[in-house]
Structure I
Amino acid sequence: MSTPAPRPLRTLFFRTEAGNEPVREWLRNLSLREKKIIGADILAVQWKWPIGKPLVDSLGSGLWEIRSSLGDRIARTFFIVVDEEIILLHGIIKKSRTAPKQELDLARKRQSNYQKQQTS
């Protein structure tokens with residue numbers, strides 16, 4: 001008797017109150033090659049969650065980042081996992097060694113907004 005194939009986690013884009021999907025909009029502005037790399041990394045997280053470094057790192061309080069190497073650039077996709085779903089909150093191209101505080105603060109604000117939306 002064979003074991004069933006693992007099911008991937010569903011992936012959703014965080015949606016603002018105005019109906020915008022910031023990560024989807026961010027991805028639209030990247031090259032096709034970069035979109036494919038980031039998409040493959042998200043797919044790996046969907047199928048292999050929980051997964052650790054070097055692909056995924058915890059930022060604390062349930063916030064995670066997918067670390068995508070784009071050759072000469074580095075992308076970070078910030079997300080949370082809620083009820084077997086990956087919620088993509090924010091995406092950036094990193095320009096320094098660490099993610100800027102304002103970018104992390106924005107991801108955390110979206111995390112809080114998402115959690116509030118779920119309880120109301």
Structure II
Amino acid sequence: MRYSVDHIDNTATLMIHEERLDSLTSSEFKGELVVLCRSGIEVLFIDMSQIVYCDSAGLGAMLLAHREMKASGGYSIIVALTPTVKSLIELAHLDQVLYIYDTREEAMADLTREEEEGEG
């Protein structure tokens with residue numbers, strides 16, 4: 001599986017350079033997710049802008065990242081979903097479980113707002 005990881009402060013952005021997140025690619029993806037989630041970061045962004053096909057194994061990988069980050073007190077945030085993958089996530093009602101944003105900046109603004117409200 002082709003991907004890149006960009007670390008900025010306490011966040012990491014995992015950019016997937018594949019068109020498919022399925023049973024053939026998700027096991028390697030899950031391994032990378034576990035390593036990233038346990039690396040001490042507070043926010044993991046998963047950029048899925050290049051994914052045009054996702055199956056149940058891919059959805060399982062997204063849920064794994066969500067659980068791993070939540071267990072460590074952090075967030076796994078999925079950004080830049082293609083319309084096809086977004087429809088699949090909505091059909092599975094995972095849009096009610098996963099943190100999904102159009103852009104990384106939109107997600108960061110929401111997190112910043114949450115932190116400010118929590119302090120006040």
By the measure distance in nm of label points 7 Å out along Cα→Cβ at positions 9 and 25, tell me the structure among I, II with the highest figure.
II
Origin of the value 3.6, where distance in nm of label points 7 Å out along Cα→Cβ at positions 57 and 105 was derived from one of I, II:
II
Figure out for me which of the structures I, II the number -11500 belongs to, where helix-only ellipticity at 222 nm (-39500 (n - 2.57) for each DSSP H run of 4 or more, over all residues; to 500) was derived from the coordinates.
I
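Each reported figure results from applying straightforward, stated rules to the coordinates on display, with no laboratory input. Here the structure is a predicted model, which means the values were calculated and not measured. Cβ atoms are built from the backbone, for glycine too; each structure is taken alone.
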